[in-house]
Structures are given as C-alpha cells and as structure tokens.
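Presented below are the structures under discussion, each in the form of structure tokens.
Any read-out appearing in this document is the output of simple, stated calculations on the displayed coordinates, not a laboratory observation. Note that the structure is a prediction, hence the values are computed from the model and not measured. Cβ atoms are built from the backbone, for glycine too; each structure is taken alone.
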Structure I
Amino acid sequence: MIEIPRQKPKFRFAPSPNGPLHLGHALSAILNHDMAQKSGGDFLLRIEDIDQARCTPDFEEGIYTDLSWLGLSWQEPVRRQSEHFPAYQEALQRLIKRGLVYPAFLTRGEVKSRVAAFEADGKSWLRDPDGTPLYPPDDRERSDAERQRLLASGMKHAWRLDIEKALKTTNAPLHWQESGDGKTGTISADPAAWGDVVLSRSDAPSSYHLSVVVDDAIQGITHIVRGLDLFHATSIHRLLQTLLALPEPLYHHHRLLLGSDGKKLSKSLGDTGIAEWRNLGLSPAELRRRIGL
C-alpha cells in the first residue's frame with residue numbers, strides 16, 4: 001500500500017502594523033510559535049497591512065523587533081498583504097461572476113441614521129456577533145439596471161456578500177474543528193448571523209474576511225491559532241473557504257488577556273506594549289510568566 005505523506009503543520013501569526021504589539025499579541029505569537037515547534041511544523045509571520053492609512057513602516061519594524069526579542073523565529077520571506085492585492089481581487093471577481101456579491105452604496109452615516117431612526121421607536125435592529133448593526137437590504141434588492149446606473153456614475157461603493165444566496169450554494173451545513181479555550185470539537189458555523197459582510201471597499205481592495213482566507217490558503221496554513229474574539233468570525237471564513245474551494249484548516253481560539261477595565265487589550269486604547277515592558281527591564285521569560293505561559 002502506498003503511504004501518502006502527511007502535510008507538514010503550518011502556523012502563522014498575522015499582526016497589523018497599525019500600532020505597537022501588546023501582551024495579547026505576545027500570547028498569540030508565542031502560542032503559534034511553540035505549537036509549531038512541538039508539532040514539527042513551520043511558524044510563519046504575515047503582515048496584514050491592507051489599511052494603508054493606519055499601517056506604517058515604523059510599526060512594522062517594531063513587530064520584527066518585539067518578536068525577535070521574545071526569541072521567536074519565522075520562515076522567510078514574510079508575506080505582506082499590500083504586495084498581494086491582485087490575489088484578493090481575483091477571489092472577489094470569482095464571487096462577482098457567480099452573482100454572490102453586490103455593490104453597496106449606502107454610507108456609514110446613512111446606515112447609522114437608518115438604525116437610529118428604527119430604534120427610536122423602541123425596536124431593536126439586528127446586530128452581528130460583534131454588535132454591529134446588519135447592513136440594510138436596500139442595495140441587495142436593487143435591480144441590475146439600477147446597480148449598473150450607479151456604478152456607471154462613479155458612485156463610491158463597497159462589495160458585500162449576499163449571505164442568503166451564498167448559503168444556498170453550499171451543499172451541506174458548515175462546521176469547523178476547534179481545540180481552543182472555549183467550545184471544542186465540531187462547531188456548527190452560523191454565517192447568517194453576520195449578514196451581508198463587506199468583502200471590499202472603495203478605500204481598501206479587500207476586507208479582513210476575504211484576505212485572511214485567501215492568504216491562509218496560499219500559504220498552506222493548516223492550524224489557525226488566534227484569540228477568542230475571532231471565534232464567531234470563523235463562521236464567515238468557513239463559508240468563504242467553501243465558496244472559493246479553499247482548504248479547511250484546524251482552529252484553536254485561545255483565551256484573551258484583559259486589562260484592568262475587564263476589556264481585552266487593545267492598540268487603540270493604548271494598552272502597554274511589548275516594547276514598554278522591555279524598556280522597563282522585563283525579560284522574555286518574565287513576560288511569558290506574566291501572560292500565563
């Protein structure tokens with residue numbers, strides 16, 4: 001009998017260079033690195049810099065410095081999303097040709113006003129697992145002629161996944177295999193809870209949801225280890241993987257590190273970065289103990 005070789009495990013840490021890494025990032029990076037070593041696999045670093053307005057070379061350099069100080073090493077070359085926009089556009093075009101996405105013209109302000117007016121009467125607008133109001137049906141229900149007229153006018157738009165159409169194309173219920181710090185085993189995916197998610201905007205060639213599944217497939221990632229804050233987003237990722245015929249990785253969503261306010265650590269809130277702990281004299285070993293490793 002011919003023995004088929006087992007695929008070598010591949011893990012990745014994929015930060016955005018839009019601020020300094022904090023202890024939560026250290027936890028995720030170290031877990032990915034150590035699990036890759038334990039399994040005899042590879043540890044990859046990916047720079048998710050699609051948001052060109054907020055991502056800077058200085059923050060990217062800080063990522064390399066912080067991870068090296070932690071004693072982590074990774075395969076070269078590092079994949080930078082800003083160098084692979086055509087790959088995301090190709091995936092988007094495949095979905096457009098199948099009629100699974102539509103141009104969305106409502107602005108954030110228009111959506112906010114619509115939701116506020118609806119809830120002024122005491123009713124509750126449906127929200128996704130992150131608490132963001134679901135996108136109104138206006139653009140999804142436009143005629144093709146109206147869509148073409150608006151596109152021809154040059155009106156700014158995003159491309160959104162038509163969740164109802166997309167789910168009708170799947171032949172079986174979606175799920176994923178989970179081994180993290182919350183629910184484990186076979187997890188049933190619920191993409192509908194997210195509504196018509198954005199896949200591309202006028203100011204960004206791809207969304208996080210689209211680029212992450214494309215990158216993971218291209219890089220051959222077999223194990224996705226990330227925070228529990230992305231647990232529910234896996235439902236959308238499994239749907240996109242199915243629609244684009246991409247491989248299904250294994251998932252491990254780890255615990256989150258919380259600040260004194262009980263909220264997860266955040267760059268935008270200015271939580272203490274790895275570099276600050278290093279400057280205070282903390283050693284890599286002491287930092288590992290601080291985050292419970």
Structure II
Amino acid sequence: MDDWNDLRLVLAVHRDGSLRKAAAELGMDHSTIFRHLKALEKKLGARLFERLPGGAYHATAAGERMAATAQRIEQETLSLDRDIAGRDRRPAGKLRVTSSETLAQSRLPPHLAAFRQAHPNIVVELVIDNRVLDLSRREADIALRPTRPTEGSLWGRKLANVAWTFYGARAPTAKSLDEIARLPLIGWGEETSGIKAADWLKRATPAASVVYRTSSLVNQCLAARAGIGVALLPCYLGDGEHGLERALAEPVAELATELWMVTHRDLRNTARVRAFFDVVGGGMAGERSVFEGRSASSLA
C-alpha cells in the first residue's frame with residue numbers, strides 16, 4: 001500500500017456502508033468511487049467488500065484489516081493536524097462552526113457580525129446542520145450543542161439553559177397540556193426520532209391533533225405564524241417571532257435543555273477559537289434570559 005487515498009476510500013466505504021455516502025464524504029461521484037474500488041481490488045488480488053441486497057457494502061476480512069489500518073492512520077493524521085492548529089496564536093484564518101438551523105436563524109447573526117468587526121482576519125464558515133458533527137475528525141472546529149459534552153476529548157462552555165413552550169398566531173392561552181392537546185398541532189415528520197422535543201410531543205399529545213408535519217423547526221415556526229396550528233418551539237425562537245404568541249404561558253419543564261459551545265481540547269488555545277468563545281460565546285451567554293424564556297419582552 002503506497003497511496004493514502006486508497007486507504008481513505010476503503011475506510012469511507014467501511015464507515016458508511018454505501019458507495020454513495022462514501023462518495024459524498026470524499027467529494028467524488030458514485031461511478032468514480034466504484035471504478036477506484038474495483039481497480040484497487042484487482043491490484044491487491046483480494047475482494048474487499050461484499051455487496052448486499054439493497055446496495056449496502058459489507059467488508060470482507062481483508063477489507064476490515066485495511067479499514068482498521070486506515071483508521072489508525074487517520075487518527076494520527078487528525079491528531080497531528082489538531083496539534084499544529086492548536087499552536088496557532090494568530091487571530092486569523094478559517095474557523096468552521098456548526099449550529100442548528102434555529103440558532104443560525106434567530107440568534108447567531110448579530111454575534112457573528114460583532115465577531116467580524118472585532119476579528120476581520122478570521123473567516124467564519126457556518127455549517128447549518130442539526131446532526132452532531134465529529135469534532136475529532138475536524139468536521140467542525142466549534143459546535144453549538146443542546147447537551148453537555150460527554151466525550152473526554154472535548155472542551156466547552158455552558159452558555160444557557162433552553163426553555164420550550166407552545167406558540168401560535170393569536171393563540172388562546174391554554175392553562176394545561178390537556179387544553180393544548182385539543183388544539184390543532186404542528187409536529188415533526190413521522191420518521192423523526194431521537195429528537196427530545198419530537199419524542200415528547202408524540203408521547204404527550206394525540207396523533208389525531210397534528211394537522212401539519214415538518215422536520216424543520218424554522219418551518220414549524222413559520223407555519224404557526226401563518227395560522228396552521230400551534231407549534232412547540234424553543235423560547236429563543238418563538239418569543240422573538242413577530243406575529244406569534246405563547247399558547248402555553250409557562251415553559252414545559254420536561255423539555256428544558258442546555259446550550260453549550262464546544263471544541264476539541266487540542267484546539268481550545270488556538271487564537272481564533274478563543275476569540276470566538278470570547279465574542280460569540282460571551283454575547284450569547286449574555287442573553288440567558290432569552291434562551292430561558294424569561295426575557296422582559298417575552299413576559300410582557
């Protein structure tokens with residue numbers, strides 16, 4: 001093996017179990033990665049993957065061996081990359097940040113503008129994605145997450161607690177969840193699972209009350225504003241939306257979460273990372289009352 005790209009290809013197919021997903025990860029098209037894999041197997045004289053019904057790829061013993069080696073090399077390479085980046089004391093360069101759609105829509109822009117004003121030589125690339133990106137693999141340098149990090153390799157700062165409640169256009173104020181359940185509701189798509197608010201709403205309200213579904217919280221907010229129904233939203237999104245009112249005055253206690261700004265431990269002293277924590281993290285932490293649903297404007 002004399003080409004790291006061959007090992008990367010095998011690792012991507014093994015990790016994703018699909019040529020299409022591996023191609024997307026590597027920035028290649030499906031046909032190209034198919035040809036490369038076939039050429040590699042021919043060169044090695046060994047079959048690396050078995051193709052299963054439905055198009056899934058399962059590694060053979062040889063494929064497993066190559067993927068394990070590739071993963072060790074990748075981890076060493078990423079560790080070296082983070083170590084070098086972590087020594088960078090210049091407030092300049094690119095900073096890749098990942099955030100949910102709702103934060104990017106409602107809270108981040110003014111803080112990003114302040115960061116740009118303070119650090120014009122740092123270019124922020126904002127990845128709007130509700131998935132948890134892998135900071136160890138440098139899928140992002142900084143992540144805004146709704147949970148406390150549990151991985152020992154991560155380092156972060158809690159910015160605020162996050163409250164949720166129900167909103168609608170000129171919504172009647174309900175006194176209980178039983179009253180909410182009798183209103184037309186906006187919910188998540190049927191396939192949505194693993195999202196705390198979506199799972200709770202499914203348990204707490206009858207499916208027959210749901211009149212509209214979408215996997216986008218921003219679209220749920222707009223649908224509620226248009227009068228389609230009542231939506232369960234984070235208070236930082238619902239309270240600031242013109243044309244929306246709380247349908248349930250108090251936040252739902254069971255849905256309280258946290259907002260964290262997180263980076264890899266190897267990057268925590270990088271100048272541009274520290275600057276982002278100070279300006280954007282500090283600015284958002286100063287808005288705790290908004291995130292916790294107790295700002296003066298929301299309670300007026």
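Taking mean count of other Cβ atoms within 10 Å over residues 26-33 as the quantity of interest, name the structure among I, II where it is greatest.
On the way: I: 22.6; II: 13.6.
The maximum falls on structure I.
Using mean count of other Cβ atoms within 10 Å over residues 18-25 as the calculated read-out, with 21.0 as its value, let me know the right label among I, II.
Value 21.0 for mean count of other Cβ atoms within 10 Å over residues 18-25 corresponds to I out of I, II.
For structures I, II, calculate Kirkwood radius over Cα pairs in Å and state which one comes out highest.
Numbers: I: 20.8; II: 21.9.
Greatest value across I, II: structure II.
Continuing with this model, one more query. Here FRET efficiency 1/(1 + (r/R0)^6) of positions 226 and 282 (r between Cβ atoms, R0 = 25 Å, to 0.05) has been calculated and equals 0.55, so which of I, II was it run on?
I
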